[in-house]
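Throughout, read-outs are computed from the coordinates displayed, never taken from laboratory work. Just so we're clear, the structure is a prediction, and the values are computed from it rather than from any experiment. Cβ atoms are built from the backbone, for glycine too; each structure is taken alone.
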Structure P
Amino acid sequence: MSSQFPMSSPSSSPLTRRGLLRHAGLGAVAVSTFGTAAFGAEPKKKNPAPAKAPPAPADLVPLNRFGRMMQEYYVALLRAVEAQGNARRAALRTKADAEAYLRDIRQKILQCFGAFPERTPLNPRVTGTLVRDGYKVEKVIFDSRPNFPVTANLYLPTNRSGKLPAVVGTCGHSATGKAGDTYQSFAQGLARLGYICLIYDPIGQGERLQHVADNWKPRHGVGTSEHLYVGARMGLTGEFLGSWFNWDGIRALDYLLTRPEVDSRHLGLTGNSGGGTQSTWLCGVEPRFTMAAPSCFVTTFRRNLENELPADTEQCPPRALALGLDHADFIAAMAPKPVIVMGQEKDFFDARGLEEAHARLQHLYGLLGQREAIGLHLGPDYHGYSQANREAMYRWFNHATRISNATKEPTLKLEKDEDLWCTPHGQIAELRPATILTLTTALSRQQATRRGQPEGPALGAAVQAALRLPPRAGVPDYRILRPSSGRRYPKRFAATYAVETEPGITALVYRLADETLLSRPPRDGRRALLYLAHHSADAELRDEPLIGELLKAEPKVPFFAADLRGLGESLPTTGSYTSAYGSDYFYAAHGHMLDYPYVAQRTHDVLRLVDWLKSCGHDEVHLVAKGFAAIPAALGAVLAESVTQVTLKHALTSYTAVAEAEDYQWPFSALLPGVLQHFDLPDCYRFLARKNLRQIEPWNALAKTG
């Protein structure tokens, strides 16, 4: 191992990556031979070409022999997390054991979400009222943060006297937020049964779009689309969209408690789908709730991963998996208060995971002497807060509050969307409030002032702190694969090596040569040139002009081209790569939950490839990278002593540019969470000037030159 700076100590998380890898039994990667896939396209069938008419280079499908590598790597890690969690829960034998467990997970949950902001004035205002038979709806706006308004509807029974139980309602991914039929239904149903219900628009839905055009129409979609867009970028400053959702829910409860009609002894919480997420997380962070009923979300992280089911950024809490947490733990934080977890048999959220979560909760509640306080309702339908599920929620809350003995939902009459608007035209943006972008831009600038411009050892320490890389030891093992042929590379022959950068992960490396090579790399000189591909080394060896330039400039220097994990030969076949909800995002999100972001993983690949080249006799490496590989290449070059020259094409100009941009195009996998607390990419580029850094056509936030 060669490094200019000492390696950081292993993660302080209770479940270290080294321990997880050992527990998972990860070793050699199974090579997938079930098809190939072009970048950004679904797998294609490769028809054999006639012997006398070889395909033109554009017709060659990029090699993708390790397409299941990332999926199986993560599955093994999550199975290890789950096995350790199950073993820990199985060891709980007494009430004292359960109470100690709950204290521990409550503290870990707060680590996931980070510190909440200080409470500031709510500045509540009622902009209109609808009077209906037996209840009324007040159109409420309150500020969860200074000048950061939340639009909400407060359903108040008008045929009841005295203080009444109250419920915070959280919305799923309805474009119309609180006005969605499902969400109106449970809010109105609760009001007709004698409950006060405050239901509010989540960020990016209903009246709370963060990016709007002049006509108040969305610039980056609604719901999931905007959540992904704002959630990925804000992570650069160390913020987590799920924490902002939580804070809105906490302040919603604060507002309810200002109302004289509310009975503070009975405070409920319910939501479905994305609202099921919010209500689950709120169970973990807000102890004032006395009862809860999350619907159509609770399962296990492992089931979601194995079923290849992506989730929004706010549904993927940072470090949750590294801390050993699962969905059931967020519910358990409320124990022994009454909670019913609900789902649907035909839901894409796996009912098996819901039953597993419920069983874990039953064990804990049983040790606390309150087994009957944890309920389960599994409806027969598809995903959604169906009437049957809503009625299960009503019965559960009625049992806790005794406000009603109804078992069926009252007759409902839903409102038009616009009749429930709190703003004149249905968008809070017309009031010119603060947005996530303006608030995180301010934070980004504060962080820039605090961190300064780290240099030398201070920069190395900052990079280590942001990446939290696993330790490196020994020479990476590797396989010698069949050499590639007929690929029309710049040189006649290409040896192929699968270098194991960590258990379960290999980086595919091609070594170009003028003569055939079927064995280990020859030790033919101290210097080597290593090219790291943007999309696919196999494709870029044919069509990237920079490669031809490099070969011409240094014809005698051994030339290697490689794919970092999740690119090229290991491009995941578990979904479209380029879509916002695609495989690249899917694994990047799990990396965040494992406290091992994709950027850090790929930087580790870079360092292990440099270690491997050194073991082959190459003490000096000219590191060349393009596009998505340029960021881990730059970070690795800061840390690796053997890298003596660096060339970057289409490297991101700065993380600050993305954090503060209205529009950006870099994928979640390229964004390092919390990086702006430590350093920015220009700090690395200044450092690399001593290694003859050459920048070619840097890319801005829009992934364009200029």
Structure Q
Amino acid sequence: MTTENHYPHLLEPLDLGFTTLRNRVLMGSMHTGLEDHKRDFPRLAAYFAERAAGEVGLIVTGGIAPGVRGSALPTPTGLFSRLQVPRHKLVSSAVHDAGGKVCMQILHGGRYSFHPMSVAPSAIQSPITPFKPKALSAKGVEKQIRNFVRATRLAREAGYDGVEIMGSEGYFINEFTTTHVNKRTDEWGGSTRNRYRIAEEILSRCREVAGHDFIIIYRLSMLDLLPDGNRWDEIVAQAKMAEAAGATLINTGIGWHEARIPTIATMVPRGAFSWVTARLRPEVGVPVITTNRINTPKVAEDILARGDADMVSMARPLLADPEFVKKAREGRADEINICIACNQACLDHTFSRKTCSCLVNPRACRETELNYLPATQSKTIAVVGAGPAGLACASIAAHRGHQVSLFEQSGEIGGQFNMAKKIPGKAEFAASLAYFRGELDRSGVKVHLDTAVSAGDLEGFDEIVLATGVFPRQIELQGIDHKKVVSYIDVLNEKVVPGPRVAIIGAGGIGFDVAEFLSHAKDHPDSSQSSEAFAREWGIDITLEAQGGVKGIEPQPPASVRDLWLLQRKPGKPGKTLGKTTGWIHRLSLRKRGVQMLGGVTYEHIDDQGLHISVGGEQRLLAVDHVVICAGQVSNRSLADELEAQGLSCHVIGGAKKAAELDAKYAIAEGSELAAKI
């Protein structure tokens, strides 16, 4: 451990006048699902307390509704009654006891609310919700403003250090500020000034009831990513208004939920939007916060050192590692469990009404139930397989005090992570592998690579854990043994370099990954590594002259370097089972590259001509050079069967237990849960 400060800007305190933040890290708002029920507030308090103990400068809670109509969910939850204050005091007290500060985010769902009582400036239904909102009358607008004020007053009573007023991402206030939704002709619509008037009223009145020693953050949509979003001069005007109306800090919002441009997924470059905040910073006198895809101390430090912002906001990175800031301060940045921006356990859960967690840290939001306590008795444990499940199980069990031996038949740890990290836009998986390598060393796991074990080799261990993974599923098809046919494993491991025309059988997650891999030129960096290339590919105007940052800007995605067909047996849209918040990105990205996707395909046979198929009764020949099989996976249970035959008990986890719909989220969670109790 070193005490040398490698991150002087990141760890510098921020004086707000009436209070000082201990560093420049804001834990950004993320809805966890624990806010939705009174019974879960003790869990929510523990979740935030752990991040406060990890030394984050300021925490912002998930969105809390200011009234029934503003609730994003059918069950009205929020802070609009004194009866709700005690549960919120649990959160503020827990954070304060851990040495932190916390603001409550006031979020009015507007037309993004999932209930029939939703309201908005105009009766325009959103494309992501099932209900058309009611257009507010002038009296109704006033009532919603008063609800924000009441929520601010109650937040102070509940012990919060401040509030964040959500004015971005297409929620209620943002709906007023743009012509995309606001079609009003009264004093709340029309001119730029009228459209942001509601934000001014809310901010000024909230400041009045809060007093001057209370943090008010305004989350400003600085880049709507919609053709009829705000112009840059309108955004600057809103920022100046927010400062004059009493905002302590201005936070950056990027994009609406309905915008068809990714903003936080793993294919978005690290720190991809800090340039937007940098443009605004000279226009105001209050500190500004930048956000989106900031997941390492170095990325954060570089942003602050360049002067792009006064603070950095990180939400998912603090799900992944609650001690992110503490480790950075102590010179242990290499020990940080990096957020890979997969969205699988956080946002996908949130938008599916499940409790949020984290693929690389299954303890997130489970701090009261999943703990890695010192073992009461040290055991000898054999873990077979160094994929995600085995890595999690081995490292956590060893940290608990067990003597762990990890056996891997290949020459490297990681399993399918080693293939995932090669997919353009998924380079972050390499960070997870680096973290696990370090954890194995730090915990003292004995690692045996290039070692295939049999049942006899495992005799004498107190516990045996099999994380032996999966095999590619074989399919029955005439010509399946043809030289054109290759496995996705050989393609991703570059044992086979497919020709210029390729058919991919199977349009699940692996099929899409293979299509992405084959569509890119090997010697050309993908756009996830460059903010400028990313902006060109998705049609973002980095000069900010285009309305909403996108109007009139044509995306320039690079064409696929191969002719690709992505095929599935099931009728309907390929990729329908991909992640809820990222699937659309993968589908759109491949379509833009010219990849042809077909559903309802019957595979007839493979011969020298190529792949013969039929679609809707029509016979077709795909004259391809190679056919890549991505038809799913089956569990590798041979060792488990061998152990069972010899009367040896074992724990089977990950893909070896369940290959169907296998993903790293499931594998790491299962490995972690077993290690916690073994």
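Could you tell me which structure in P, Q was used to calculate distance in nm of label points 7 Å out along Cα→Cβ at positions 134 and 446 as 4.8? Traced to structure P. Among candidates P, Q, the computation of relative contact order in percent (Cα under 8 Å, 6 or more apart) that gave 12 used structure Q.
With distance in nm of label points 7 Å out along Cα→Cβ at positions 470 and 518 derived from the coordinates and found to be 1.9, which of P, Q does the value describe? Answer by label: Q. To test your reading of the models, identify which of P, Q gives 26, 54, 18, 2 for P(r) over Cα pairs in 20 Å bins from 0, in percent, for residues 86-437 alone when calculated. Of the options listed, only Q reproduces it.
P, Q: which one has Rg and Dmax of the Cα atoms in Å, as calculated, at 27.3, 91? Matching structure: P. For helix-only ellipticity at 222 nm (-39500 (n - 2.57) for each DSSP H run of 4 or more, over all residues; to 500), the calculated result is -8500, so let me know which of P, Q that is. Answer for the origin of the read-out: Q.
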